[in-house]
Structure P
Amino acid sequence: MRRTKDSFGRDKESARFETSNYWIPTKESADKITLIQIECALNKPYAPLDDRTPFEDTIIYKNASNFFNMCPYLKKIPIFKHYQRMLPLSDKEFIYKSVYSKTGGVLNIFNPKIREDMDNELKGLLNEYEDKKKAISIWKDNPSEIWSNLSPKLVWAGAGDIENQLLRDFLEQLTDRMEGRGFDSEGDCVISSITFLRQWQFGPNKVCFEKTPIDTIIKERQKIYERKVSFLQEMKIETDFV
């Protein structure tokens, strides 16, 4: 199936909107591409925001007007409704449950939406420890199968600029590989896409100087996580992800 989705190509001071055509197996995964790109945009520092990310600027000013004024075209395109849902940030952003509203990035592009009742690792820890905070503190650091072995804290941190580039690289390769092929069912189509994703994530990639996408994504998300935690501590905002 061919879907037309939005893709951000960005220079130093703006989030420039572009449109690209990619082969995507399902509408759900096509919709997730848009949300991944938004996560990337919200984690990028911008010069008009004094090198703050939209995430940081929104928390400081308790609204997203600076970011939306920087990118007025956003209000004229369909994905603006997604930005409105993700900004401004409320206290719910900082509790452990907020991780289930995140995309998990390119490694989870074909995964279904995750709910807390699907998280058996957290259930097990909550049953093991009487102290809920103790269980969550262990859970947030453990790689999880439901997020393709990303830890919950890295899923919460979100994607960054390099992952956005890797997303485009993967979609281009997937399109070259799959477009024009016949499939017996949508299930067969999705399984083939997931298989290709797993091969891609462990192979050397030119976007990350021949390192593997999975290692690069984890490293970038760790930096984003550390920046977010440092910022929240400066703002004296408590979060379950520290």
Structure Q
Amino acid sequence: MTPKIRSFSGAALMLVIIPIIAGLLACMPVPIGDPERSRIDPGLNGVWLLAEGDNIDMYQFLPWDKRSWLVMGTEIEAGDEFEGELPEIETPEDFAAALENLSIGKDGITARSVIIYKAWLAKIGGEKFMTWEMTGLGNEKGRIPPEYWLVFKLEKVSADEYQLFMLNGEFDGFADIPTHKEYEGDDYVADYRRAYERVIKRNLNDEDLISDEAVFTLQRLPASASEPALELFEEVIEFE
């Protein structure tokens, strides 16, 4: 079966993670960690709700291989023939209830966009980090690498909850690393990833490097809502 993405690029930017993270400076010009040497944590497999304040979206972590995940995110919208108003969704419990109690499709709730990442883990100085690489775009030469990566410190609260802390891409300790504009080689990412990692390791206790409060919380979707959650993803990803 071949996956067909019906809606990806422009509409996907409406998802909460892009504007909020960009505003919090959690964008890095290089990825952290090597996805070819990483190992996934099976405890993160499955469907999660990513919450920031009143904003909640749904993300599915699918193991791509033993080293990385394919992460797909989407949100609830009203179907074209939905009558009435969508319920207020202010908590993960509200999100799960909407999935369980409303039909999926044009006469109920639907999803119209999906955003796709490749994600992997890295351990630096005893701390665990997660890198999200936006993907899904390419040309005749192959995959188009992103201009930035989203990098977080990851902390496990319980088997069903993780917290994501912002890594500040504009931390002063990175100032001495040549920028893309100053770089004269062929592969900035490969040449300078380790330089960024060394700065992170040396400054883990600097309050300006990592936020002291979690910017996002990942909460596992209850098993009772798993089936409608997958139906919602199928609204934007078809298999033929």
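All of the numbers you see were taken from the coordinates with simple rules; none came from a lab. No experiment lies behind these values; they were computed from the predicted model shown. Cβ atoms are built from the backbone, for glycine too; each structure is taken alone.
Figure out for me which of the structures P, Q the number 1.9 belongs to, where distance in nm of label points 7 Å out along Cα→Cβ at positions 115 and 131 was derived from the coordinates.
Q
A value of -14500 was derived for helix-only ellipticity at 222 nm (-39500 (n - 2.57) for each DSSP H run of 4 or more, over all residues; to 500); which structure in P, Q was it taken from?
P
Supply the structure label, taken from P, Q, corresponding to distance in nm of label points 7 Å out along Cα→Cβ at positions 51 and 203 with the calculated value 3.2.
Clearly, the read-out refers to Q.
Using relative contact order in percent (Cα under 8 Å, 6 or more apart) for the comparison, can you identify which of P, Q gives the largest number?
Ranking P, Q on relative contact order in percent (Cα under 8 Å, 6 or more apart), first place is Q.
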